[in-house]
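Several structures are given next for inspection.
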Structure P
Amino acid sequence: MEFLLIGANYGHQMVGCKYGHPEKFAAYLDEMCRLHQVNLIAEGANESTLSVWGADESVGRKVARAREIRHVFCEPDFRERERLGIPSLKQLLEDRGIEKDANGEYAMWSLEANEAIKQDEKSYWPIRQQEWLRKALDVASPQCHTCAFLLGTDQVEAFSQLLNEHGLPNEVFSKRWEP
């Protein structure tokens with residue numbers, strides 16, 4: 001199976017999100033699926049990602065339904081993250097000594113702490129990306145020959161490298177899609 005990678009801000013990937021251009025992204029994805037005979041759309045997101053971005057639907061799933069092709073969310077959910085040993089943001093914050101204030105909210109933290117937390121999260125990307133690959137391959141039928149994989153812009157290169165390491169053909173169609 002060949003992977004066509006599309007990196008985009010999640011605001012573009014979520015239907016109804018006011019922080020992006022989901023309609024334009026949907027048109028782009030639909031045309032890409034038509035031109036490249038895509039028969040699987042996979043996403044480095046999950047149902048929880050929708051609620052974080054204030055959406056009820058992802059562009060990827062909407063396009064897959066309209067085209068009557070397979071779709072899969074590949075980001076591990078809370079239970080899967082726990083099983084894989086990937087800590088939650090709450091755990092990372094607490095590990096860095098950032099605690100809740102009297103109102104039950106996390107206190108503001110410094111730019112240095114913010115960068116450290118980003119690095120902590122990034123250290124778990126290989127585990128998450130392995131899970132993305134596993135889920136995409138699990139849902140692919142023998143007839144699936146082309147997968148459009150939607151992911152965040154920061155993970156495109158690393159995921160492409162993982163696919164290369166597994167001998168899976170891939171092409172970066174967009175590292176940072178913009179309308």
Structure Q
Amino acid sequence: MFKFKTIYENSKFYHFQEIIKTVRAIIFIEHKILLVYSKIFNDMMFPGGTINKNEDKKSALIRELKEELGCEKVESIKFLGETKEVCYKINDQAKLIKRKSYYYLCKIDQLGKQNLEDYEILYGLEPKLYQLTDAIKHLQAELKIRLQKPSIGLITTIKREIKVLKYLRRNYARVLQSY
């Protein structure tokens with residue numbers, strides 16, 4: 001299980017205005033990690049999203065996987081860890097938020113027809129399989145670009161996903177044993 005220190009956009013002295021909780025799925029298929037790639041941002045993240053009011057984490061995860069991956073059946077949902085970040089809200093750059101993400105190891109039946117929200121369609125989200133090392137290298141290269149041009153955004157998201165991917169690479173055998 002992992003629990004990382006809070007990732008900050010620029011400084012540790014922010015006063016965030018909102019707390020957002022999210023769920024993320026860690027899914028291995030044939031020894032590759034399933035991530036959601038964004039054509040517009042050229043990055044990827046673990047499938048998942050925001051937990052709605054009056055929704056528990058498991059229900060939110062199942063809903064998000066159905067939307068982003070088109071899967072009908074999610075099995076073996078096991079909590080693996082959490083991350084925290086303080087960042088600008090993606091649709092309101094004047095608003096700072098604290099995002100707490102809960103990661104779950106899951107198995108899915110199959111990929112199907114996505115049911116994406118409008119902004120996810122705009123971002124060109126699509127599920128793709130990656131070798132752990134390739135995903136880490138890609139995100140590290142993209143992070144380097146974003147740090148030079150911070151207006152692109154999503155810096156803390158990329159840092160978060162790199163940390164989780166590195167954890168999975170270091171603990172691959174142990175993580176898969178609990179699958």
Quiz prompt | Among P, Q, structure where mean projected area of the Cα convex hull in nm² as derived comes to 11.1 | solution = P
Quiz prompt | relative contact order in percent (Cα under 8 Å, 6 or more apart) derived as 42 - corresponding label from P, Q | solution = P
Self-check item: Ranking P, Q by distance in nm of label points 7 Å out along Cα→Cβ at positions 88 and 104, the structure that comes out highest
Solution: Q
Quiz item: For FRET efficiency 1/(1 + (r/R0)^6) of positions 8 and 112 (r between Cβ atoms, R0 = 25 Å, to 0.05), which of the structures P, Q scores highest?
Solution: P
Quiz item: Given that mean count of other Cβ atoms within 10 Å over residues 56-63, derived from a single structure, equals 20.9, which label among P, Q identifies that structure?
Solution: P
Practice problem: Identify which of structures P, Q gives the largest calculated value of FRET efficiency 1/(1 + (r/R0)^6) of positions 40 and 168 (r between Cβ atoms, R0 = 25 Å, to 0.05). | Solution: P
Quiz item: P, Q: which one has helix-only ellipticity at 222 nm (-39500 (n - 2.57) for each DSSP H run of 4 or more, over all residues; to 500), as calculated, at -13500?
Solution: P
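Where a number appears in this text, it was derived from the coordinates with a stated rule and is not lab data. Note that the structure is a prediction, hence the values are computed from the model and not measured. Cβ atoms are built from the backbone, for glycine too; each structure is taken alone.
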